[in-house]
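Please find the structures below.
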Structure P
Amino acid sequence: MKTEEAIAFIQPAGETLRSSGNWADLGCGTGIFSMALSHYLPEDSIVYAVDRTNYFHQDSEKVRFIKADFVKDPLPLKALDGILMANALHYVKDQLSFLKKLSTYIKPGAKFIVIEYDKTVPIPAWVPYPVSFARLTDIFQSLGYTSVEKIGEKASIYGNDMIYAALIAP
């Protein structure tokens, strides 16, 4: 996916994001969704792009890279207005516990944007712990979130799976 496609994919969350502040993109990879997210945020916002790899090379005024394993390492983040995870949550074995841990980094009322494959069967190397939209909804509702909305969907270039984008709010 290219940055322009990522911008369009999360566009339904655009109005919500325009009044938001600082976010983290956990498992940012090359930073395509970090840049897409920064497109919608106010000028004084920062996206902290977090990944254990060095694939990210797009630091800007609004996007700052942090080299870290978002699951295992303590992160230098606090009072975030939201967290984006694009094709990253499916690498987390205990997703519920992990999402509970993220509460230490976010403000009350923070939102999430999750982009995942809508599948239930694992592919060990690529999608070891799948997060279908139904499962995502169950997880976030168990955490007390009342709105889990599918804001985008498209066919994956890998196989017959669909990829969805979800906006989660308290």
Structure Q
Amino acid sequence: MKQMNAPQVRIVPWDEGDLDLLRLLNSPEMTIHFGGPEAEDKLLARHKTYCEIAGQGTGRMFKIILLPYNEVVGSVGYWDKVWQGKDVFEIGWSVLPEFQGRGIATAATAKAIASAASEKKHRFIHAYPKIINPASNSICKKLGFLFMGECDFEYPIGNPIRCNDWRLEIGNN
């Protein structure tokens, strides 16, 4: 059901011109749940991955556009992952601080989930927000993800984090 006050957003495939957005999303404030900002070489490698992922058939990355002013406000994407021996999609999102708390991430993530489901590739999509990230965990609840339990990750490599495993059925594969 569509909320009456839900923000209007569109998601647009990530492209070469989005490196500046990635730099904004790499700030200390934006990466507090991910072990801090990445070095420039890692950031450039991530940008290359984001630009190439759709062509490789392993997922999709998008910039989030807030309408009606066409402001670029964040990113959302999904990618292949093997989780507990099963092929699934993982999804993640990030919205710039001045646009947080307005439902933008929820609306954009719903669109990305629809894109993933349209691929008819995996039965499930998972999100793994840190257990201490109430905003992202709330988004999972709002979008109908099922809480599967807590789990441990290392992200980035060398930085252990405790996450919640949220799963949403998107297909019957």
Structure R
Amino acid sequence: MKQIIAFAGSNSKNSINKQLAIYTAHLVNHVNVTVLDLNDFDLPIYSKELESEKGIPENAYKFFDFIKSSDGIILSLAENNGAYSAVFKNLFDWMSRIESKTFQGKPMLLMATSPGARGGTSVLAIANDRFPRHDANIVDLFSLPSFDANFSEGKIVNNELNSELKSKVEQFNNAL
């Protein structure tokens, strides 16, 4: 059976992006899902000096090992001031020092959500541009706008948006 990882680019304990990632992962057929939490991979702020003095932290290797051993990635990015959250960017920086092909060509469903009407589209645009340079195989993108109005009790309640996501999940499933 295929193994996928799902996580949010957030360290919020109540991350709406983690909720979306978990919901989405459970829509994928015939896979084992490992949900990762960035809080379990605490890392110092990246700097060349720190890397030179102490090397790459074990938690960066542990997270990268999850990517390497998976068959696919579901990632929902939090948007902070129009870009990645600091915790995700820091993890990404550390992992890119292990291997520049950070995402290992794994099929990826890249998503974002936010309380606002734009649904994290700015961070999706940044990631869609950047991630392929790190060997991301982005199968599709999904933005869930107005999280509080469109997501309740662990699922998307807007039928049109839910159908759109299910279509993208099917494409992701086919790419595994």
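Here, each number is a calculation from the coordinates, and none is a lab measurement. Please read all numbers here as calculations on a predicted model, not as lab measurements. Cβ atoms are built from the backbone, for glycine too; each structure is taken alone.
Worth pointing out:
- Answer label among P, Q, R for the case where helix-only ellipticity at 222 nm (-39500 (n - 2.57) for each DSSP H run of 4 or more, over all residues; to 500), calculated from the coordinates, equals -12500: R
- Comparing distance in nm of label points 7 Å out along Cα→Cβ at positions 105 and 137 across structures P, Q, R, the highest value is found for P.
- Computed 12.8 for mean count of other Cβ atoms within 10 Å over residues 81-88 - originating structure among P, Q, R: Q
- Set P, Q, R, criterion volume of the Cα convex hull per residue in Å³, for residues 33-128 alone: the highest-scoring structure is Q.
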